[in-house]
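**Student:** I've put the structures underneath this note.
Each value in this text was obtained by applying a stated rule to the coordinates, not by laboratory testing. This is a predicted model, so every value here is computed, not measured. Cβ atoms are built from the backbone, for glycine too; each structure is taken alone.
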Structure 1
Amino acid sequence: MAADLSRLCLRAALLCMAILAVAGARLHAQGVGLDAEFELVDPKVLRVCADPNNLPFSDEKGEGFENKIMELMAAKLDKKLAYVWYPQATGFVRNTLGARRCDVIPGFPQGDELAQVTNPYYRTAYALVVKPGTGLDDLESLGDPRLKEKRIGIVAGTPPATYLAVNGLMFKAKPYPLVVDTRVDSVPQAMMRDLASGEIDVGVLWGPMAGYYAKQANPPMRIALLLKEAGGPQLAFRIAMGVRPADQNWKRQLNKLIADIQGDINRVLLGFGVPLLDEKDRPITADTPPR
């Protein structure tokens, strides 16, 4: 009896192994490993977690630079492209990537512990934005004494706010909210309107927003990356993509892809006015070879 039971268990184990082997062969024949099958919501679709109304990053019309980068990646991976839309505010990661509704968050800062990050695909910094012809065209630092008499727009709770406080500039500053419902409000657009009207003299924005909206203005506004501030929080950051902590095979696949198309990614970003930096704070241009 015991011998018969052992033989039955052995046959069952061998049958399971055979089923797995056949399934694995089929997946590999389709160019998909078993790890990718289990990690991704749908191995045939690049499912992206994104904000539906958050230019210059993404929107439902596919007009943002993250949309364009994801289109490049989907083509290289030979996958269809699909989005799960959710406002990028409290609960964004939990309700998208964490809920297994999508498989990658573009524009995820290195150091954020809410998700595992890939290798970075660009690096930039916070920037000053000024209207041309106001006598501040050469402004490069929040420590400039000319700012003592100026009104500065600042997003509350962002790292540059510390430097405003250190330099005694907060008493005249105009704060803008850090978190808004992007479906109905836009902080960078509000700040740029105030800058154009003279409500504020200088704006301080995250580099991609500063570069994009300064380029859209008529006449275009001038930006200067905050690279001279010292003694406080960092103002330059590497930007990667976020994946689930368990998705190691998917992360490796994305890392390889980022390296392969880095030049194309740079061209997309520069086309949107995003100011790019290398690791030594030198500007990256269209002629800079990919790292």
Structure 2
Amino acid sequence: MEFNYADCVKLMPEWNGLALEIRELKGGITNQLYRVTCGNGMDCVFRFYGKKTELFIDRDAEMENLRRLGALGITPRLIRYLPEQGVTVVGFIPGYVLKNQDFLKEELWERIISPIRTVHQSGITLPSLFNPLVEVRRLYKTLEEIHPHYLEFDIPGTIRILEKISEVAGVFPSQYVPCHNDLLADNFVLTKDGDRSPMCLIDWEYGGMAPSYYDLADMFQEILLPRPVERGLLDVYWEGNDTDHHHYMTDLFKPFPDIYWFLWSLIQLNISSIEFDYYHYGKVKYDNARKNVDFLKNDYGVTI
């Protein structure tokens, strides 16, 4: 799509007549993003929702996430929510967007963990419940309704394995905490603004109440860190308390985000208009999940 001055002032009529600089932000595989710098000093991101993303994103809940977490100072500021037009406007956070290799830098570990821990320990209740097993089942049902013929993947068998892992993990909804649930490197911004936390978390589309272990497992599976680095980050998160147990629990949850994003990618393959190799992206996730299942069996002796 093309997003120009006239389009912008239709959404923000109070900007009519002001100078605007509009730049497309590349890299998104769910939505189309534009940064708009306005002559009144505002610097915003316009997010145009991807086609049929309502199949897996509750936009009302996303907006409520931003409202409830705003006081923590680590999320973008909500400027305008326009669901009828399929767009959300949030404040742009100036800073450095992390890359995967940045997670290898021990000097950044505390700043990486700090906003995650802050959210998890905030006591805030987010509107959505993100039960990893329930969400995987939901996406599989959605995929079956769109395009059920992916016989190269044993999806039903993999979900049965996840059911067994969920029983082993034994984390109940009463133990859930507010989580981001999409902690890839691109969603960490090392800020330059002195009024904000040194590290902010953006893109709260999938945020909800979930196991803290799932959030950490999702981050590890997005970035694919060496195990010593995982342990170092977990040592920081848990302040050195019983890291062996917490690493085991995080390992139990690793197959869940991979299968979630695998199913998400196959759905996107069938509905999205964004140019991206969703099939290969999803296959890598599926293969990683199966490897982690084997790890649980072989290294921990988990019977699944």
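**Student:** Between 1, 2, which one scores greatest on relative contact order in percent (Cα under 8 Å, 6 or more apart)? Don't jump to the answer; show the numbers that get you there.
**Tutor:** Values: 1: 23; 2: 19.
Structure 1 comes out on top.
**Student:** For volume of the Cα convex hull per residue in Å³, for residues 65-200 alone, find whichever of 1, 2 sits highest and give me its label.
**Tutor:** 2
**Student:** Can I ask one more? Thinking only about mean count of other Cβ atoms within 10 Å over residues 129-136, which of 1, 2 has the largest value?
**Tutor:** Numbers: 1: 16.5; 2: 20.1.
Biggest value here belongs to 2.
**Student:** With helix-only ellipticity at 222 nm (-39500 (n - 2.57) for each DSSP H run of 4 or more, over all residues; to 500) coming out at -10500, pick the structure among 1, 2 it was computed from.
**Tutor:** 1
**Student:** I have -0.46, -0.57, -0.96 for log10 I(q)/I(0) by the Debye sum over Cα atoms at q = 0.09, 0.10, 0.13 Å⁻¹, calculated from one of the structures 1, 2. Which structure is it?
**Tutor:** 2
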